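Take a look at the structures listed below.
Read the figures in this text as sums done on the coordinates, not as results from a lab. Worth saying up front: this structure is predicted, and the values here are computed from it rather than measured. Cβ atoms are built from the backbone, for glycine too; each structure is taken alone.
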Structure I
Amino acid sequence: MTLDQVAIGEEVRITKVGGEGELRCRLLDMGLIPKTAVRVQKVAPMGDPIEIHLRGYELTIRREDAGKIEVER
């Protein structure tokens, strides 16, 4: 399952961060690394972007980028 498929309020753990080049480095720099617990806080009315809570802060990412992050329950 990927992060863009997680329901609001559900907590999951990151298993793999995909993407290539700068995108992957940027996701990792923002704290989206394997074994990190993440909870989906909000989704914008049109479905993009997604607000997530991790490591004590909120982060907003595009649905397209969230689709590159594999998670497990």
Structure II
Amino acid sequence: MQEFVIRLRSVRDVNDFVAMAAPLYKVSLSDGVRTVDGKSFMEIFCLRLSAPVTVCAECTQEEFDRFYQEAEKFLVQ
């Protein structure tokens, strides 16, 4: 599993993130308290989105690189 940290600031961000995550085998998001399916629009809203969340992706390196590039706009700097 590979990880990175993002911030989702709006409903549109969540929708865009779910669309990016959909092709991957397994993606989870964690706010430090809860861990949810990163491909589930509704589950993501169970997280505390006022803070950064950690993305864990189980996929090939090539898939991860592509996913990371697409998610770059959400990365916490």
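Among candidates I, II, the computation of distance in nm of label points 7 Å out along Cα→Cβ at positions 8 and 24 that gave 1.2 used structure II.
Each of I, II could give distance in nm of label points 7 Å out along Cα→Cβ at positions 32 and 56, but the derived value 1.7 comes from II.
Can you say which of I, II returns -4500 when helix-only ellipticity at 222 nm (-39500 (n - 2.57) for each DSSP H run of 4 or more, over all residues; to 500) is computed?
I
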